[in-house]
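Multiple structures follow.
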Structure I
Amino acid sequence: MNNLNGFKIIELSFKNNNFLKDLHLKFIDETDNPSSDKPYTTVIIGPNGTGKSNILRTIINICRDLSNLIWEPEFSSTDITGYYKLTYLFNGNEITFSNQENNFFKNNEKFVTKISYSLTVNKKVIEFKDAKEIYPRKILANSIMLTDKFPAIYKNTFPNYEYLGVRRENSPTTAGTRTYIRKTADFLINSINDPRFRNNISEVLDFLKLKKSILVRYTPRYKSIFYQENKHLNYEEFIDTFANWKKYFIGRKSTPWGIYHFNKIREDKNLINEILNVIYKIAKKLKPYGSGGRCFEYDILNDESILHDYKYIYHLDKLDLITYPSIILKNEVDNEFIFEECSSGESHIISTFIALSATIKENSLILIDEPEISLHPNWQMQYIHFLKNIFNKYNSCHFIIATHSHFLVSDLEPDSSSIIALTKNSKTGEIKSNLLEYSTYGWSTDEVLYRVFNLRTTRNYYFEYDISKMISLITNNSKNYKEIISIITKLKKYVFSPEDPLQELIAQAEKYIQK
């Protein structure tokens, strides 16, 4: 296993966790030798209430504990209850990070409990300050659910972490379509000079059968003051406009939002002159929009001018001289439609892959919760294959995906994938984890339902096949007892009514084995 490149989580254990109890998760088998030409994916499956989302959240919090110990030694731990032990590989090195409870006497009178942390590399203890080079370069959390359990926090409080969900970092209990669209547009603008990013977005549009065109459209604010086609503002005029805003912004009583950013850049004459050049260029390319309005736009994939202008668009936004952007797409017959008019599945795919493409780095951990939401079964079946193709250059990364969907696990390649199946005891609340030892590559959805999800359906070929096979083995007095026992064990996982003839069939099979 030490041949594994990049970052890979190997196993994770919990003890006395409030929700997960005592749980051990294996992400990669000791005998695995995953392909080095694709990113590694682990799919976590299980019914509602088995802790899939909690596991993803806790992985992030464990990484945050480690990050704080490396970069902020005087830190307070996250909200993880109980104890944990995380083992991962980083370019062939095995790293183990854990916490434990230590008791010691205080003033020779009573025990004081304190949590201590340990970090080892290839089983040798090291100082946390020496672990910067063996920490994942990025930890990305993606979900389109309004109720996702990922920490929605700013990067400056957890430097390597980025929340890519729909909730707001400054107000994690709320989510807004406008905020999410703006975040998607920001990812587009800020990453557009990366050829790999542009290629990824082209492939996403191909996948969705859309034209290779993404327009980002803005409406200028205070057009009569700043965006005059026949007048190029100079530095002094720009400074005077903001410094004496009451003279120019007639009727406005409150301070313009852009004043704060203006005060940050007002001494940078070169920057302001560049901003004014872009403003003048925009003024000359404004076109009619809506009811008497004017707008300007860039075709992200086909307009080379965006490569120069995008850094100044950032300043126009901070100066409140443009509106939040609209994203415009084109269908196969060249009809335009705004991003908000996409189907929920289309908007899900586009926003997810734009966000991941803009933020992913080598040696990253990517956590995705329930990507099947809003996706047609055909897209669900293609999702992981498409994910691997889009990010095939990031073979040093580990994608961990939590799902309910049997379609998502119907075509996993064994050399770059693993499946963790979770079950929960309804009486004790105990959660158990099982790293499945077989590949689902090429399986039908019926076979996945039966073998992976333990779900019997009236039209499940593989369920009926096992029954027929067991009857045949018994009828022919087969000595293949191991196979008969395997089928009995599998069938007994299901709940049958007392009148179901399968009850009698299982009983007869058990008598055969006893003889």
Structure II
Amino acid sequence: MQTRRQFVTAAGAWTGAAVFAPQTLAQGLTSVRRAPRAKGGKFTDGIISGDVTPNGVTLWSRLDGIDGAVHAELEIATDSTFRHVVARKNIATNKALNHALKARVEKLKPHEQYFYRFSTGSTESKVGRFRTALPADSNQPVHFAFWSCQDFTHGYYNAHQVMAKGDYDFVICLGDYIYAETYHTIADGTAVREDKIGTAPPAPENTNHFLEAITYQQYLDKYSLYRSDPNLRNVHQNFATIMLWDDHEVQDNYAGAEADGGLAPQKRYSNARKAAAYKAYFNSMPAYASPTAPKRQYRTLNFGKTVELIAMDQRQYRKNQPCDDGVVVPCADFNQPRDFLGQPQMKYVQNQLKSSKAAWKVLANEVMIMPTEVLGGAFFGFDSWQGYPQEREQLLTFIRDNKIQDVVFVTGDIHTFITGDVKTAMGTGDTVAIEFVGGSITSQGLGEIDLPAGGGVVIPGNDKNPMTSPAIIKALQQANPWVHSADTDHHGFAEVTATTQSFSCKLVRMATIKQKSTQLLPDTPDFNITLQRGQKSILA
């Protein structure tokens, strides 16, 4: 009797695809013969595909319950039953890699759906799927979703349950995939489940959060905790994910170009802590750093003639935020030279925008580029683009002066759904782009906190039942006239359909995150917007 693998091979397997595992070379695993095949273990963290191109993808999983150096088998096929295998490769791993299994696959066919799985001698992962990107000459539509900010404790991943049932070419995570800090507990009434990973910060920081990851192992454990949620695992199983990081993958509001992270000493930031967090990120994500730039994350992915996606890194190269990052009127040193992207990345983004032939130039944006003002001219913090006005103006005037049209920012971070026009001169100049801010999966929104509104004024929030007054929303829009629509109370994600002539963005808003539910808020024109090519503004 044929075994399953013998049958698969007999059914016409071929090896047209090429599989590489460069992470094993860095760990000295130059040959899988040095690492015997794993005989057990489980794939408890699920499987993830990432950074799809017309001919390639990165695949990731992790073996749990294994000791020492071992290898597992990776298979890629054109069907879910693996009768037509296009590549098979043994991937080595060890304890230093947290027994992560990661490979880059090339020589695939454009815009083809593939299936993949990992296996040991006795266990198999779930079967994942991904779709390679459109070829360069394609005019076909592009469908994708974007999301961010998934605090494990604060709510259920209802949005991921809805997202997993969608039909997307890929999804984008705009950062804050994990939270190094634990801000909520069931005991304090704001959590639906616990995160007990980390150590307690010293006073007075222990009044702000309960635990925080410090060590490499603690950061690794965070990724496994978050992936214990089946809805998140299902999203990864169904769609390739383009990953960005923001601050909470390391520490809240850290500035990566500063030796002290731009943080007070009691925050316990250190270069060793950042290095541990970065190492955990690369070992837990389908991400490869460039050999010539080991931690570079900014990059471009193309999807035919329809979308050019420029992913930015707005955390690693930035200098300290001005004005102590408070909710205050801009201070004396506000408008000073200060790296945000940094000039190498800035030039890269500018060159990509100028040379792009795509219908839509989409900037994957960790933090808002529209300013956020509250009462009395105070800014709502300086951690976003508004804290770096010179680089902001450099990018936006470049778009304007080079007459680059159809630029769209897709944004995370602020835990609020917002749409609006991106203008030069901190909102008082020319409109050069449109911004869609996709809320948060679960992280606490502005309507769920007592919101500092400048000048000592605090707008009360309600974590269990946020109901921000329409009058407050209207007042915030009046202070920010570039904003078209906003929802400070709900959570979810955004989905996009882009054609060569239009860009439709629907903000998918969940009715609740405090109970398990897939109920959505009604669809309205304010939160389902279609841009036409050449459209300058979405303001009425």
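Which of I, II yields 23.9 for Kirkwood radius over Cα pairs in Å, as computed?
Answer by label: II.
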Problem - Ranking I, II by relative contact order in percent (Cα under 8 Å, 6 or more apart), the structure that comes out highest - result: I
Completion exercise
If Cα extents along the principal axes in Å, for residues 249-360 alone is calculated for I, II, the one returning 49, 37, 23 is structure II
Fill in the blank from the handout: Computing FRET efficiency 1/(1 + (r/R0)^6) of positions 57 and 433 (r between Cβ atoms, R0 = 30 Å, to 0.05) for each of I, II, the value 0.95 comes from structure I
Fill in the blank from the handout: Note: helix-only ellipticity at 222 nm (-39500 (n - 2.57) for each DSSP H run of 4 or more, over all residues; to 500) at -4500, derived from one of structures I, II, originates from structure II
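No value in this document is a laboratory result; all are computed from the given coordinates. Since we're looking at a predicted model, the values are computed, not measured. Cβ atoms are built from the backbone, for glycine too; each structure is taken alone.
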